[in-house]
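No value in this document is a laboratory result; all are computed from the given coordinates. Bear in mind the structure is a predicted one, so any value in this text is a computation, not a measurement. Cβ atoms are built from the backbone, for glycine too; each structure is taken alone.
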Structure 1
Amino acid sequence: MKKHDAKKIDIEASSGNVFADLGLPNAEELKIKSGLTIEITKAIRKLGLTQTEAAKRMGLTQPKVSALLNGDFANFSERKLMDCLNRLGYNIEIRVRPTKEPVGHLLLAHA
């Protein structure tokens with residue numbers, strides 16, 4: 001049996017925000033928008049909607065729904081994404097509470 005020497009790979013722990021880890025501007029906004037987009041995708045699948053049906057329900061065009069389902073949320077505001085979830089039958093709760101850290105952060109909690 002041959003032994004193979006594995007190459008050493010440096011691993012860096014994530015901060016919890018891949019967009020910040022990549023050094024992208026507006027990393028917190030991107031994290032929230034991507035999380036909302038994931039929830040919209042899951043809701044559409046759970047409801048068994050076609051893109052056309054989802055578009056009608058969310059007040060969007062089918063091409064915009066297609067873009068969302070492909071992870072393209074750049075042209076959507078956080079508020080619009082939350083509105084889409086509401087129109088799909090989901091409540092959104094926003095809680096504000098103090099933190100021990102000097103600067104707080106945004107967190108998208110999944111039910």
Structure 2
Amino acid sequence: MTYSIGEAEELTGIKSHILRYWEEVIPGFAPKKDLGGRRIYTERDIDLILRLKYLINERKFTIEGARDEILRETMNYDSKAEVLDSIRQIRSELSQMYMIIRKYRK
């Protein structure tokens with residue numbers, strides 16, 4: 001499933017201007033764009049946004065420190081790939097349910 005920048009903001013609680021800034025300073029964080037130039041966020045992008053949010057808001061990392069931590073974690077990904085893929089799948093299903101409920105509540 002993919003999300004617009006507004007949906008990504010709603011799911012993660014991170015404002016769109018911050019998401020655009022993170023694109024500039026976080027390696028590997030570059031959502032694709034559609035033909036109209038609008039950003040399209042994937043589940044992987046949402047995972048990364050939530051991880052950055054946790055590192056910055058909860059663990060009190062600077063943006064540079066969070067970037068470095070993300071890079072370190074990426075290097076260790078292979079050993080945890082199966083568990084992380086399961087978590088990503090569950091989060092995807094929950095996000096889809098949230099968007100369906102939101103659609104019908106309007």
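Comparison across structures 1, 2 (criterion: FRET efficiency 1/(1 + (r/R0)^6) of positions 35 and 67 (r between Cβ atoms, R0 = 25 Å, to 0.05)) gives the highest value for 1. Looking across 1, 2, the calculation of mean count of other Cβ atoms within 10 Å over residues 51-58 that yields 15.2 traces back to 2. If you rank structures 1, 2 by distance in nm of label points 7 Å out along Cα→Cβ at positions 27 and 83, which sits at the top with the largest value? Between 1, 2, the highest calculated value is found for 1. Using Kirkwood radius over Cα pairs in Å, for residues 19-58 alone, single out the structure from 1, 2 with the greatest value. With respect to Kirkwood radius over Cα pairs in Å, for residues 19-58 alone, the highest-scoring structure among 1, 2 is 1.
For helix-only ellipticity at 222 nm (-39500 (n - 2.57) for each DSSP H run of 4 or more, over all residues; to 500), the calculated result is -13500, so let me know which of 1, 2 that is. Going label by label, the one that fits is 1. Ranked by distance in nm of label points 7 Å out along Cα→Cβ at positions 11 and 91, structures 1, 2 are led by 1, which has the greatest value. When Cα Rg over 2.2 N^0.38 Å is computed for each of 1, 2, the one that comes out at 1.40 is 1.
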